[in-house]
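Pasting the structures here.
Each reported figure results from applying straightforward, stated rules to the coordinates on display, with no laboratory input. If you're wondering where the values come from, they're calculated on a predicted model, not measured in any experiment. Cβ atoms are built from the backbone, for glycine too; each structure is taken alone.
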Structure 1
Amino acid sequence: MTYKRPQALLSCLRSVSAALKDTKWAFKIVVANNDTQQLDTTDLSSAGEVHVIESGAGKNIARARQLILDQAREIGTKYLVFIDDDEIVTSGWFSSLITHADSSDCAAVAGPVQPLLPVHFRRLGPLFERRSPPSGTAVPAAGGGNLLLRLSAIEDHNFDVDWPLRGGEDSDFTLAITSGGKIISWERDALVLEPVPRSRIALKWLISRSFTNGRVLCFINRRYAKITLGSLLIRCALAILCSLVVIFFRVSPRLARKGLDLGIRNLGFIHEFLSPTPDAQHSESCSGE
């Protein structure tokens, strides 16, 4: 999927074409353009044969993901792989994903997305670190930036096209899969790189991201009835503790950055719990909890 990032998209597509060059699998590269303006495909031919879907979904990523999923089901696709338009896949990315999926019966395979920070900002690395467990580990949920789906295993699962928050629709979708007893398996060697622009290194953006991540986590937990008074009190304590440590104690820059991220995420969680979005309120009332 893409939205107003033509140069990043072209780099992404070229890396995908290179990774697929020697594969024996039949494949189709599809770009869902979320912009209301038609995508200029003039330069895309340099990345091989690319099919464009004009979704016009704007920033409703869930709607665009569902459109691709529906079309993949219509043509009888065995595997559907999602990546984001600002990512660069590594040479062994596709072969690692497909080999893992083909040698198991898991519903999905997820891989790591490694942020690439500008040289002078690598000290901020802890704020962008993402967990990457050993290959074969079953994970409870996964992002949509590096995700293979076995369509025969997820026939009853769809993205929530009315998802009310910015981001998190992929976590909601994958958590629904594992909550139904199916497995999402991790493949560490299916590596994707994500160049981080300077705009995402600004303190304002980092704080907003952490706060939103906390809101998304609360929203999803509310849907699956996983919020208890004890867990909420723990998050309150963590938010206060992290704030006190960062403000009053001399700690390493790495620990300070991690503490700031953890504290703000928990504040976002608490905010969403106390002032839930309308959809969250509706889901809670309809669940009978």
Structure 2
Amino acid sequence: MNSEQVDHQLFFMHSQTTTQQAVRISMTSDYFSAHIGIGFMLNGQKNHFLQGWIAPLQIEANQLIFCYAPIMSGYTEYFANRNTISSGFYLDLALLEQLLQTDPRPQVQALFEPIYKDPSQTFLLTATISPAMLTLLNELHSQKSIGLFNGFQRRARMYELLHLTVEQIIHEHCAKIDQLKLHTSDILKLEQVKTILNENMQKAPSLAQISKQVGLNEYKLKRGFKQINQKTIFQYLTELRMQYAAHLLLHTKQPIVEISQKVGYNNHGHFSAAFREYFAKTPSTFRKEQN
């Protein structure tokens, strides 16, 4: 394992291990106790265990773990006939606190609060390594820190990776915290929105009008609709219009200008732009190719 002290608050490590048979390596570090450990699994898989955990955690490729332990003691198990590549950070609690100060959202503070509320307990989160993080990790592995300027650049890349990591964890875990609590009556009202849009595609009502019609405030209307359908009301309406426009282009001889008006676009240019963005071709090209 190669380790690199970035500064007094942050350490970066990289490891590549090829095993012919299963191996368990014990790990104890007084220095890194009461620190945050972040591990990036780039290739292969391994089991990781820290004192205070109920059972080992199997870490797969493209997965990261974010953990805290008052005593950094445990083991790593490598599987037989595997090439395992991993990287990681150790950072002190003060640095994490600095990173979190820039995000005032209460759910973000709530996510990491257990670490500060009871530092005698272990803490664990997992997340997926994003493409942007993977690019930085590959860059850090291939680069050598030569000269003062390159050293500053490398440190900046590491802090960029750290910021992306925290953002990825927040993105994956706060989405769960941030979900609206929807009752059955709310869900039925949100389903009614789709009926309203289907029946009024040519002249769609405003959000305020829909809100009044279904009996939900605009906040719950927008957030709840996206939570259930994985798309906004505007995205759903656009999808409806484009699918109906495609149907008319294929099964009728109506002029494109007329079709654009039927699906709610008074401006032919706006319709063509929206259609091209949705289908990656103009309405006229779509009609010619399909026929």
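Tell me which structure, out of 1, 2, gives 13.9 once mean count of other Cβ atoms within 10 Å over residues 34-41 is calculated. For mean count of other Cβ atoms within 10 Å over residues 34-41, the value 13.9 is produced by structure 1.
Here helix-only ellipticity at 222 nm (-39500 (n - 2.57) for each DSSP H run of 4 or more, over all residues; to 500) was derived from just one of the structures 1, 2, and that gives -14000; the source is 1. Using the calculated result 74, 44, 42 for Cα extents along the principal axes in Å, pick out the matching structure from 1, 2. Comparing all candidates, it corresponds to 2. In terms of relative contact order in percent (Cα under 8 Å, 6 or more apart), the structure with the greatest value among 1, 2 is 1. Quick one: FRET efficiency 1/(1 + (r/R0)^6) of positions 74 and 274 (r between Cβ atoms, R0 = 35 Å, to 0.05) came out at 0.25 when computed from one of 1, 2, so which one is it? Structure of origin is 1. Once Kirkwood radius over Cα pairs in Å, for residues 66-193 alone is calculated for every structure in 1, 2, which label goes with the largest value? Answer by largest value of Kirkwood radius over Cα pairs in Å, for residues 66-193 alone: 2.
Here FRET efficiency 1/(1 + (r/R0)^6) of positions 2 and 138 (r between Cβ atoms, R0 = 35 Å, to 0.05) was derived from just one of the structures 1, 2, and that gives 0.70; the source is 1.
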